Structure P
Amino acid sequence: MLKDFVNLKPGDTVIQNGANSAVGKAAIQICRLRGLRSINVVRKRDDMASLVSELKSLGANEVITEDQLLKEYRGKIKDVRLALNCVGGRSALLLASTLGFRGCMVTYGGMSKQPLQVVFFC
């Protein structure tokens, strides 16, 4: 997924939800090896500090919750080249809102069982 949809160069940013899944962890490590910046969205949990530590040890640049993406990072994360969506619903909309010009969102799952929400701007 990191090679098939967008031509990523070192320094480009990738954002993903479900970052603590097996696919998410693999994506973090591949991003690190390719010199890509990864922003990783996870659900809020009681052991958040240990999850953040684990994902950062794999190479994650940022580990945030959807609420943080919406409230603290809104407008600060932009020009993302690739979004990896395995959740769907509102989470997909939040990822899509970070995409830059010619950015691409790849959906490979639907854990929320909610319809994909995307807003188009012309």
Structure Q
Amino acid sequence: MPGELYWLLDDFVTSVADVSHALILSNDGLMMASSRGLSKEDADHLSAVASGFQSLAKGTSLQFGGGNVRQTMVEMDSAFLFVTSAGQGSCLCVMTSGAADVGLIAYEMARLVSRVGQHLATGPRTAGQ
């Protein structure tokens, strides 16, 4: 399973314009797989950030009746960060350049999630994990 995820993430980064990094993380912020070119330290950091953003979005939605969170997006001066649910207990995080077509990125992320959904389910953590 992990080898397939790494390959799919690498393919996503090389085939979708303006994507620089992609990773899959558990909802509690642990990196499960990342694209090439992202160090372990950066992947772990990005996983924690993505998990935090997704958690804040879900809390906001719950408080104000927004329904399910489909995607979290952060726009920076020269980059975008996207986080979307990717199976029970997992998220897909993508970093792009500031020139990225936001609609295209969201579409391609949805396609990727549907392609690998069976690999992305993460069970709840138990003591000792």
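Just so you know, all these numbers are worked out from the coordinates, no wet-lab data involved. Because the structure is a prediction, the values reported are computed rather than measured. Cβ atoms are built from the backbone, for glycine too; each structure is taken alone.
Annotations
- If you line up P, Q by distance in nm of label points 7 Å out along Cα→Cβ at positions 13 and 93, the top spot, with the largest value, goes to P.
- Per volume of the Cα convex hull per residue in Å³, for residues 53-100 alone, the highest-valued of structures P, Q: P
- Among P, Q, structure where distance in nm of label points 7 Å out along Cα→Cβ at positions 37 and 85 as derived comes to 2.2: P
- Of structures P, Q, the largest value of volume of the Cα convex hull per residue in Å³ belongs to Q.
- A value of -9000 for helix-only ellipticity at 222 nm (-39500 (n - 2.57) for each DSSP H run of 4 or more, over all residues; to 500), calculated from one of P, Q, originates in structure P.
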